[in-house]
Structures are given as C-alpha cells and as structure tokens.
Structure P
Amino acid sequence: MKKSSFAALVLGTVSGVTFSLGMCMALVEEWAMLKEGVIMGTAGLLLGLITLLIWRKMEYKAPIKVSGKVVAKVVYAVVAALVLGIGLCLCLVLEKYLLGTVIGLVGIVMLLGLIPMVKGLK
C-alpha cells in the first residue's frame with residue numbers, strides 16, 4: 001500500500017467517524033447536544049476536505065479546477081445522497097417500509113449513476 005493511500009485511509013476514516021458522531025450528537029434528541037454536534041460534524045467535513053487536499057498533494061495531482069460541470073456533479077451527488085437518506089429515514093424512523101425502500105433504491109441508482117458521470121464510459 002502506498003503512503004498516500006494509507007494516509008487517505010486513516011484521515012478519511014477519522015473524518016467520517018467525526019462527521020457521523022457529530023450528526024448523531026446533533027440529531028438524537030435524547031442527547032441534547034445540538035450545538036456540539038453541529039461543531040463536530042463541521043469539523044468532520046473540514047477534515048474530509050483536508051484529507052482530499054493532502055491525498056491529491058501526495059499523489060502529485062493538479063488542484064481541482066472549479067467549473068460548472070464540477071459544481072453540477074457535486075450538487076447531483078448531494079441530492080442523490082439525500083434521496084437515499086430520505087428513504088432510510090422513512091424505513092427506520094417513520095416505519096413506511098415500502099415507500100422508504102422505493103425512495104432508497106432510487107437514491108442508490110442515482111449514486112450508481114455518478115460512476116459513469118465522473119469516470120465516463122469507454
């Protein structure tokens with residue numbers, strides 16, 4: 001395993017756990033830690049962004065150029081993840097299993113659509 005891959009693995013795991021724990025802290029009402037959860041979730045997001053920048057630097061890749069296509073892909077990815085999350089919430093919180101499953105599957109298909117959108121078809 002290359003050093004850059006290992007660094008990305010460790011930093012990515014730490015940022016993901018930090019973000020997840022922050023979101024749990026913010027959204028689980030019994031914990032009553034909304035403010036602290038938002039701060040921790042934001043720290044996880046920032047650490048994830050720093051991880052991406054460090055990995056790209058270690059791989060000697062050019063910085064990401066922001067264009068309309070890149071912004072559209074990011075917006076699409078966020079919407080797809082939200083659709084999947086809505087499906088999961090419908091199943092797990094509201095116990096609307098059929099509707100939640102259908103919406104969750106639509107979210108998964110949308111996320112799978114990111115692969116040809118980003119990598120392209122050859």
Structure Q
Amino acid sequence: MPAYEFAVSVRTQYLPEQSNPDRDQFVFSYTITIRNTGSIAAQLISRHWVITDASSRVQEVRGLGVVGHQPLLQPGQQFEYTSGTQVATPQGSMHGEFFCVAEDGHRFEAPIPEFVLAQPGALH
C-alpha cells in the first residue's frame with residue numbers, strides 16, 4: 001500500500017531592514033523545505049497558513065501552490081522556497097498545511113508544524 005507523506009521543515013529570519021518597530025511592523029522570512037518521504041510521487045496543490053502575533057491577532061492565508069510553483073515530488077525528492085510575512089508584534093508564530101495530490105489521485109494534507117517568528121532579543 002502506498003505511503004502518502006511530505007515532511008516539512010522551516011528556518012526563519014528576522015528582517016530588520018524591512019521592519020519598522022515604531023509602526024508595529026515586524027517582517028520575517030521563512031525558508032520551507034518539503035521532502036516527499038512517502039512511497040509515491042505527489043504534487044503540492046495549495047497551502048493554508050495560520051499566522052498569529054503576540055496579541056493573538058490571527059491572519060489566515062490560503063492560495064494555490066507556493067511562490068508560483070506546484071512542485072511534483074518523486075519519493076525522496078525535495079523542494080525548497082523562501083517567502084515572508086509581517087506581524088504587528090516582535091514575536092509570533094505560524095503553522096498550517098499543504099494540500100497535496102498523489103499520482104494515483106489520492107488527496108492528503110502535509111502538516112506544517114508551528115514555528116516561532118521572533119525579533120532577536122524579543123524572547124526571554
């Protein structure tokens with residue numbers, strides 16, 4: 001029986017040159033690595049993000065693909081991209097899922113584990 005699974009890992013970076021703390025604008029980049037850890041080729045079709053700042057304000061983002069791509073990954077292949085977000089506090093978090101379709105038509109979700117966005121020095 002085929003295994004349907006994408007593993008997702010994340011690296012984040014605070015972007016001081018694009019941020020304006022006096023205006024409650026904190027900008028972060030995040031680099032996502034998606035690896036097909038299953039046994040069948042599958043394509044990433046869309047994404048859903050939940051972005052929460054330290055004041056519990058939530059933004060939800062849904063869209064097709066990632067950075068203009070809908071990568072088809074063979075077992076063992078990976079795709080990496082960098083994107084960004086802005087929150088109104090020096091720290092926040094993001095999580096979500098990618099919606100995928102395998103070669104055989106099976107649909108599945110690849111969870112994106114929660115990760116922290118933090119201006120250096122904002123976490124104690």
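Summary table below
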quantity: Test item: helix-only ellipticity at 222 nm (-39500 (n - 2.57) for each DSSP H run of 4 or more, over all residues; to 500) calculated as 0, pick one of P, Q; calculated: Q
quantity: Among P, Q, which structure scores highest (criterion: distance in nm of label points 7 Å out along Cα→Cβ at positions 1 and 49); calculated: Q
quantity: Parent structure of the calculated result 0.65, given that FRET efficiency 1/(1 + (r/R0)^6) of positions 57 and 89 (r between Cβ atoms, R0 = 41 Å, to 0.05) is the read-out and P, Q the choices; calculated: P
quantity: Winner on Cα Rg over 2.2 N^0.38 Å once structures P, Q are ranked, highest first; calculated: P
quantity: For 1.00 (FRET efficiency 1/(1 + (r/R0)^6) of positions 33 and 113 (r between Cβ atoms, R0 = 35 Å, to 0.05), calculated) the corresponding structure among P, Q; calculated: Q
quantity: Source structure (of P, Q) for relative contact order in percent (Cα under 8 Å, 6 or more apart), computed value 30; calculated: Q
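Bear in mind these aren't lab numbers, they're just calculated from the coordinates by the rules spelled out. Note that the structure is a prediction, hence the values are computed from the model and not measured. Cβ atoms are built from the backbone, for glycine too; each structure is taken alone.
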